[in-house]
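Input: structures, listed below.
No value in this document is a laboratory result; all are computed from the given coordinates. Quick caveat: nothing in here was measured; it's all calculated off a predicted structure. Cβ atoms are built from the backbone, for glycine too; each structure is taken alone.
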Structure 1
Amino acid sequence: MSKIGKKNITIPKDSSVKSENGVITITGPKGSKQLTINDKIFSAKVNEKNEFNIMPLGAKKDLDKKTSIMWGTYRSLINNAVLGVSTGHTKILDIKGVGFRANLKGEILNLQLGFSHDINFKIPNDVKIAVEKQTIITITGVDKELVSKVASDIKTLKPVEPYKGKGIMERGQFVLRKEGKKK
């Protein structure tokens, strides 16, 4: 039995979930998202309390380990999609360093990160990026995986170095600081 898979997903009032032929369509005020599940192994339905439930077909005592793992994974993916279309997902990046800054130029994020040249990062269509005070980048979108991927791609352009803590880091990220050289 999957601990996570057993939990019901509460659907907000302004969102809806439809399941047919292994395709789950989730719509809300922020947009819509489609997910596919293996309908030969799992069944999905919405109960009378407006809660979504995904269950494996067959007896619960016969679950193998792989089915139990996939049950929890599908439940988490569906829950992330419901949260994405109703409230959206957000990642906040902080830029630390002298002269490090970010600017938006249309569909391109221009970053000055201490190199001899500026770095231009193309923003994907399903993600919105806002720059506040030139050192704070806010990434928002419906798809949690895409928002996290964009944040990770931006962070890899200038990783945080452990001596002075300069670079691009996620809000709340812990950086293990090292002591410099001693005389």
Structure 2
Amino acid sequence: MRPYDERLDHLLAQAARVFAEQGYHSTTMRGLAAASGMSLAGMYYYVRGKEDLLTLIQERCFTQVLAGAERAVATATDPVERLHAFIRHHVTFFAQHMAEMKVLSHEPARGVSALKRRYVNRLEQLLRDVAPDEATVDRHAAGYILFGMMNWIYTWYDPAGAIEPRRLADLMARIFLGGFLEARPTAHARG
């Protein structure tokens, strides 16, 4: 990843906002220049085009969310607490980066598939720790069910509204964990 640059950070934030509002395919470089207050030449100093911007937004976002998740789970002492910490981090990060996360949810990951895979693998490892006897396919599906719960909040959630991000994350964790642990097959169903 590139070193921090305030103008690049501004460009990426504005591009994420415009992509989230208008859609990636409907957005033009001229529109991005107007939204960011940068000239086209200034933008092309940082990126080769719209696809490069999308890749940088995704790379930066996945890098930050993965690093933050690792810090969050490192402080937890048991598997359920680690999973809860992962969920809390994901939801609070999402609430602080709604445009970027909407772009991640809707646009195919371009050039960041290894980062995305690491993040998904981390969640699956946490699920394996919580339910070691669970079938791999069930953990995999459960991971994507959880991401579905967390990632689609942009369609209805207002971080400045009645429920703060941490409380929302705790509610999601309780609902998911209750369902995940309850849905585990019994010895009779496995046999």
Structure 3
Amino acid sequence: MAKTLATTVPDGRRLRSERSKQAIIDAMMDMISEGNLMPTARQVSERAGVGIRSVFRHFEDMENLFSLCDDARRQSYEEIFLSGNREGTLSERIVHAAEQHAKGYELHGNITRVTLAQRWRYKILRQNYARYQRGLRKDLENWLPEITHLDTTTREAIDAVASFEFWNRLREDQGLSKNSAINVVVEVLKGLIIKS
């Protein structure tokens, strides 16, 4: 039986709708990457070249849009944080872990800043951020299994030093270069882990 025309010809409206939805997500992510940590629906619609009603036709609200942007970046986050050279002595692995985390924090810093700035408003951002924190903690244990045997206070201090918040303070508030910030993280981690 021959296929009907309706099943062989793509629905033009559906394709336009998908392109419009993707343009909105891309516009949102581009604006965040450029430093706009609180883009409005109107700004996103203008950047995407669609009407503001299109934003809310595709997304229930801004929380839904933030969530889909986070989903779009998740694979990139995981590829960075789950990769890297995990061989070597404890000192070498501390350096490797700090360098790999720095790479991820530098690449995805603005999306993390958005999450921190907006998580009070959106439950999905709070949930996603908590999930990432658990993942980073587990990943650090993979880099440095020695830390699993340390006392609770030291273990929590290690997580704080390896966090985005600590990295952001070094880079933004204290004005350190990337390499200088890595050196600070490495030295503090060595002090906590090797001297414990």
Exercise. Who wins on mean count of other Cβ atoms within 10 Å over residues 87-94 among 1, 2, 3, i.e. which is largest?
Worked result: 2
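For distance in nm of label points 7 Å out along Cα→Cβ at positions 47 and 167, which structure out of 1, 2, 3 has the highest calculated value?
1
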For this session: Check the numbers for FRET efficiency 1/(1 + (r/R0)^6) of positions 39 and 79 (r between Cβ atoms, R0 = 25 Å, to 0.05) across 1, 2, 3 and tell me which is largest.
Result: 1
